[in-house]
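In structure tokens below, several structures.
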Structure P
Amino acid sequence: MVKGLYTAHSAMINEQHRMDTMTNNLANVSTTGFKKEGATSQTFADALAVKLQDSSEWYLSRRMGNMQPGVKIGENYTDWSEGGFRGTENTFDLALSDSGFFQIEFTDKAGNTSIKYTRDGSFTLTLDGALVTKDGDYVLDTNGSHINLDPTQPASVDRQGNITQGDNNQILATVGVVDFERNPEGTDYYYLEKYGENMWQTIDGAVQIPSNAQIYSGYLEQSNVETVQEMVNMIAINRQYEINQKIITTMDDSLNTAVNNLGRLS
């Protein structure tokens with residue numbers, strides 16, 4: 001019975017983790033290019049349930065049989081499916097039609113710079129003509145350099161990311177878009193991790209490859225979070241949490257009866 005308390009407790013902790021993941025998705029339902037996350041669950045290994053230092057077994061560890069000590073939090077995963085496009089009529093709002101990332105020269109609060117990657121293509125020109133993100137970080141071209149344009153002249157961006165200006169439609173820069181090798185199933189990136197601020201960074205082992213994505217000027221990719229589905233998940237999580245809560249209450253009442261009533265001598 002006491003084991004049941006721990007089983008229900010572990011289930012409540014797992015449901016809380018699922019709720020945290022789901023609420024983060026809902027909080028970013030309007031975030032440009034955001035990719036929703038999901039949470040997995042795993043059972044505790046049966047091998048963890050053993051008898052230790054048992055003199056009847058010559059002080060050898062022995063498994064206690066088939067037990068289910070509860071559930072443990074698994075790994076979070078990212079859903080990389082593309083979100084829908086929203087038209088903005090802004091030339092430097094860019095959306096990717098396939099897998100890939102824009103390259104950003106990110107500067108942290110300490111002044112250190114590094115390359116980050118994002119699906120958020122809400123860019124703008126500074127007064128000096130630099131193409132930057134909404135936070136002021138530089139957008140990089142295919143050579144990893146800053147993109148500088150004439151802020152007084154109209155510009156256009158084609159599907160290959162070429163930026164042209166002037167009467168002769170001279171190509172002044174090409175927006176850098178890269179991709180990375182995925183797992184064998186093609187569903188996830190093994191060597192990308194979330195950095196924050198809607199950006200990603202590489203870890204050791206990342207292999208950069210060309211992207212097949214086309215760039216759509218005047219559009220932004222919306223979040224791939226489905227609000228209705230997340231609300232359904234919220235209801236399911238709440239019900240699971242309440243069920244395990246009731247289990248703990250019921251077992252607590254049973255233990256109270258066993259200790260204070262059944263164990264009392266007449």
Structure Q
Amino acid sequence: MSEDNYILTPPITSMENAFSVKGKNVVVTGGNRGIGRGIVQAFAESGANVVILCRNEASGKKACEEIAHLGGRNECFACDISSLESVKQATEKIFGFFDHLDVLVNNAGVATTTPLLSEDGLKEWTRVVDADLNGLAYVIHEIAPKMVEAGLGGEIINISSIGAVSVSGCKYHHDAPYNAAKAGVDIFSRYLAIVLGDYGIRVNTIRPGPHHSDLEVHLSQYMRDLIKNEMPCHRFGEPIELGAFCVYLSSPAAVHITGCNMNFDGGMLCVK
């Protein structure tokens with residue numbers, strides 16, 4: 001590793017500002033609602049500048065209005081991550097708004113409850129994989145090279161799921177394409193950590209367990225009972241909590257963390 005690379009990921013020498021992301025430029029896909037909205041809130045409250053990418057631009061603009069009082073520079077650009085052309089257009093707007101990017105959070109995604117072997121199974125497979133895996137790859141393909149070119153290092157956080165490593169309850173909660181896509185995100189992220197590490201760019205995944213989000217409506221009663229009765233924390237996670245973890249991973253305190261797939265699940269994988 002060259003000295004220049006090392007400078008991009010310097011170790012902390014004291015606790016002063018060790019957890020600060022103030023002034024950093026951040027992009028969050030799907031940041032207009034659910035978990036993504038919590039991530040946006042956490043970064044904004046921590047002094048970062050945030051761009052939201054989402055399909056519903058009006059909803060994203062509303063989220064920007066809600067964090068405007070926090071003082072950062074914020075904007076929303078319409079983007080359907082399952083479309084490479086849409087991602088290209090959004091990327092051009094991002095780097096017209098920011099002169100560089102410090103943090104990319106790939107959060108946008110969809111799920112299904114349609115059994116794979118049903119009539120609409122393959123249609124749903126394509127829809128989910130296009131968003132959750134291919135869409136993430138599109139965003140990386142367009143944005144990561146610009147982070148490399150800037151020469152300032154940075155952090156990429158890919159939101160995966162405990163569904164990447166467990167299909168417990170799949171007879172009651174059919175989400176095969178989601179499970180497969182998130183497993184792909186995990187291994188893809190480890191690959192990215194290796195190839196981007198020489199440029200001071202760290203890549204990690206967070207595997208949320210049950211959280212209050214739009215995907216919550218898909219949960220079966222079986223899963224809800226499991227969360228209440230057996231999960232060690234006995235509750236859903238809150239979006240702001242996952243946002244706080246993203247802030248930590250983007251701070252100087254986490255500069256030696258890369259290539260990791262980290263569970264954030266209230267202990268769900270301990271029991272299932």
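Coordinate-derived values only; no laboratory data. The structure presented is a predicted model; accordingly, all values stated were derived computationally and were not measured. Cβ atoms are built from the backbone, for glycine too; each structure is taken alone.
A value of 5.4 was computed for distance in nm of label points 7 Å out along Cα→Cβ at positions 130 and 242; which of P, Q is the source structure? Spell out each step's value before the answer.
Numbers: P: 5.4; Q: 2.3.
Attributed to the structure labelled P.
From which structure (P, Q) was helix-only ellipticity at 222 nm (-39500 (n - 2.57) for each DSSP H run of 4 or more, over all residues; to 500) calculated, if the value obtained is -13000? Could you put the intermediate results ahead of the total?
Details: P: -7500; Q: -13000.
The read-out comes from structure Q.
Which structure, out of P, Q, was Cα Rg over 2.2 N^0.38 Å derived from, given a value of 0.98? Please list the in-between numbers first.
Details: P: 1.46; Q: 0.98.
Label of the source structure: Q.
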